[in-house]
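Colleague: Okay, got some structures for you below.
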Structure I
Amino acid sequence: MSTDVAPLLVIFDCDGVLVDSEPIASRVLAEVLTESGFPLTPAQAIERYTGISLPAVLARIESEWGRNLPKGFVAHLGERDRAAFRAELQAVAGVAEMLGELSMLRCVASSGTLGKIRGSLEITGLLPYFQPHLFSAEMVVRGKPAPDLFLLAADRMGSPPERCVVVEDSVAGVQAGCAAGMRVLGFCGGGHANPGSAASLRAAGAATVFDRMADLPALLNRQQ
């Protein structure tokens, strides 16, 4: 992104940026996989699959194990996810306050399904800040780390890629934003972040890494 052009649009990832869902989703995925004969820990789920779509996760799992997941796995995983989210999901600390003060055009572009994105934002009270500007990997052929989803969001929102800022928590998401020609801010304040998260996001191409949502407005106005 040009250093002398002010941003027009902020594109937020959802899981791990707006809602603190990654620890919940990774735990549930590990539990359901283990129960199905594919033993996995929550930490391994976070390390291997954060930031990519569920179809890509499932394809990777089947490739790693050399066998198919059981029939009905996706439906069962979805039921467990929804129940856990309803019981536990919270917004990332400080995000509602930040969004209440943010005057810039914004949208969500996530690897989750539209139903999951909307449901997560409804549970946490964040949906009014974004609706109807929700974009899902379901809407493109290639998910993150390909740039397609971010380019779609920018096009639908009427903003050139060079006038967009992406806020991402995953390596795949940072790579996607960079490939789209957008400035990327790496967020490492979610519950799944670890001591190496900031370095990983920087290595993937994040211009800046931060861990407090209260800092985001100033970062959006700072030249790269």
Structure II
Amino acid sequence: MTIQIAPSILSADFCNLQRDIQAIDHADMVHVDVMDHHFVPNLTLGEPIVKRICEVSELPVDVHLMIEDPDRWAPEYAKLGAASVSFHMGAVHAPVRLARQLHEMGCKACLAVRPAEPVEPIFDILDEFDMILVMTVEPGFGGQKFLDNQMPKVRRLRDEITRRGLKTHIEVDGGVSSKTAHIVAEAGADVLVAGSAVYGASDRDQAIDDIRTQAQAAYRD
């Protein structure tokens, strides 16, 4: 399976967002973190800005909702043009219904899991989702230290996906860089979100290529 890289614009320059989105054309998608200061202790951006991101980005837009009531709001982001929308298992009330609604709208549905949450409870509904997002930091802020204790969770997910012959992707977000990419890929993740490791680099194309190369060499089916 091909490794996909999704730079997080949480580490971009918000005064030059279009420029910074266009500066990551080596990547596979743009990762956009939407936070409401309720589900997580941070406030980022909302619908008007995501709408413009979807309009100017040549890459698919991967929206990560760290908000309350995703049952209400996730379809709105699909309407804006998001290619995929992730919502948290700790916030959603009807995950299967929401996933099917997003699919009907032509949007990929993804379920996000925080560090303290187990993945086993979602095994029975894995086939409803295009991707499972495993957080390797506590959600809310960029630039946090990578939590390698989340890798057993990724391995269990990959084993279950492989056992059942599913095509569900595993996305990892938090502390991903060229130094940690091989760890998450070896565990079974195939979509890597990297924020400061890309936007903090002097050569962003090279940073993306380095992460992808390290991950691709270590990836296990």
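Colleague: For which of I, II does Cα Rg over 2.2 N^0.38 Å, for residues 8-95 alone, calculated from the coordinates, equal 1.15?
Modeller: Of the options listed, only I reproduces it.
Colleague: Using the calculated result 1.4 for distance in nm of label points 7 Å out along Cα→Cβ at positions 168 and 192, pick out the matching structure from I, II.
Modeller: It traces back to I.
Colleague: Output the label of whichever structure in I, II has the greatest value of distance in nm of label points 7 Å out along Cα→Cβ at positions 120 and 136.
Modeller: Largest one: structure II.
Colleague: While we're looking at this one, here's another question. Which structure, out of I, II, was Rg and Dmax of the Cα atoms in Å, for residues 40-159 alone derived from, given a value of 14.3, 39?
Modeller: II
Colleague: In addition: 20 is what came out when relative contact order in percent (Cα under 8 Å, 6 or more apart) was calculated for one structure; which of I, II is it?
Modeller: Answer by label: II.
Colleague: Using the calculated result -13500 for helix-only ellipticity at 222 nm (-39500 (n - 2.57) for each DSSP H run of 4 or more, over all residues; to 500), pick out the matching structure from I, II.
Modeller: Only one of I, II returns -13500 for helix-only ellipticity at 222 nm (-39500 (n - 2.57) for each DSSP H run of 4 or more, over all residues; to 500), namely I.
Colleague: For which of I, II does distance in nm of label points 7 Å out along Cα→Cβ at positions 88 and 152, calculated from the coordinates, equal 2.9?
Modeller: So the calculation was done on I.
Colleague: Looking at mean count of other Cβ atoms within 10 Å over residues 80-87, point out which structure of I, II has the largest value.
Modeller: Largest one: structure II.
Colleague: Quick check: 23, 22, 16 is what I get for semi-axes √(5λ) of the Cα gyration tensor in Å, calculated from one of I, II. Which structure matches?
Modeller: That value comes from structure II.
Read-outs throughout are calculated quantities, based only on the coordinates presented, and are distinct from any laboratory measurement. Computed from a prediction, not measured in an experiment: that's the story for all the values here. Cβ atoms are built from the backbone, for glycine too; each structure is taken alone.
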